[in-house]
Structure 1
Amino acid sequence: MNIPNLITLLRIMLVPVIVILLIQGSFFKALIVFIVASLSDALDGFLARFLKQQTVLGAYLDPIADKALLASSFVTLSVLHVIPSWLAVIVISRDLIILLGILVLSIMSINVEIRPAFVSKITTAMQLITVLLALSSRCFPIGIGEMWILAAYWITALFTILSGFHYMMRGMELINHDS
């Protein structure tokens, strides 16, 4: 097990910590842990490339860690009425559609290379920013304007939908190419 993969596993282990802190109403502590988890996402990718320690395990673990962190954050914050439910539904639906697409391709014995598209990287960044802004607004109510948070919601929704369509089109191309 290399350092980047250990950092990714740490991010996965921080997910329940964040959810528990949110449920307890400890928004500041949840914000700190979420920031650590978010930074670990950038750090593990950088180290994997810099140390030339990119692995197949890491290629699977990293998106799982991202999905666990973001899905659990969006669902919990939605249940707590911190972010709108419609946004959580869009985020979770995209992830489920991607997973179902991978399952269908697997069942059809179509080889899928796990590699995020550029629009997906923007989507992940926007989702992280949205959770950070939502948590920050709970910790520092005066500091962040409602306009910025609403803009983040809509931009996140837009990129999440675009990313979902991108992956659907990629999946259709793989199916049509294999037929």
Structure 2
Amino acid sequence: MKTFLDLAARRRSIRKYLDRPVEPEKLDRCLEAARLAPSACNSQPCRYVAVTDPELKRKFCEAAFSGLYSATRFAAAAPVIVAVVADKGNLTVRVGNLVRGTSFYLVDTGISCAHFALAAQDEGLGTCIIGWFDAKKAGKILGVPFGKRVELLISLGYPAENPTPRPRKTFAEACSRNRY
């Protein structure tokens, strides 16, 4: 029986993909997992734009991964790129951002992307959450409205690699109870 910890332990960032389309129902389940993620004050700041049309994806990748951002061009080989578009949240969240000095919409975006990536792993798919890309060009290609921004991209597809686990801190190094 698979447990959540097994799922979390198996998840890797995938940078090589098979030339195999992702079934729409699998993509939809990943998007649904992201949509269901909790958010500060239930602000739900994210919209997910799944780029599946090959010609649009080609243009999108040329724009998003050009020049300074070419190090993440590997993502263009994935059959799907998901643009995670966010806004800064409602008034309550914005006040909280100021008081705490924390951009809660970015925290919420990260939580939803983790949901997406773990759902993809459960579906037998691979992902890489990408923050290094040209957000302005990406937003322009997708028609993202003023006031919103493509914060992250997620490449999605069937893995053509099985990376070995990266070194992790021990439980004692990463976790404690009652005191730091």
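Among candidates 1, 2, the computation of relative contact order in percent (Cα under 8 Å, 6 or more apart) that gave 25 used structure 1.
Using the calculated result 56, 36, 24 for Cα extents along the principal axes in Å, pick out the matching structure from 1, 2. Derived from 1, not from the others. For which of 1, 2 does helix-only ellipticity at 222 nm (-39500 (n - 2.57) for each DSSP H run of 4 or more, over all residues; to 500), calculated from the coordinates, equal -29000? Only one of 1, 2 returns -29000 for helix-only ellipticity at 222 nm (-39500 (n - 2.57) for each DSSP H run of 4 or more, over all residues; to 500), namely 1.
Comparing FRET efficiency 1/(1 + (r/R0)^6) of positions 30 and 158 (r between Cβ atoms, R0 = 30 Å, to 0.05) across structures 1, 2, the highest figure comes from 2.
None of the figures in this text is laboratory data; all of them are computed from the coordinates on show. All values derive from a computational prediction rather than experimental measurement. Cβ atoms are built from the backbone, for glycine too; each structure is taken alone.
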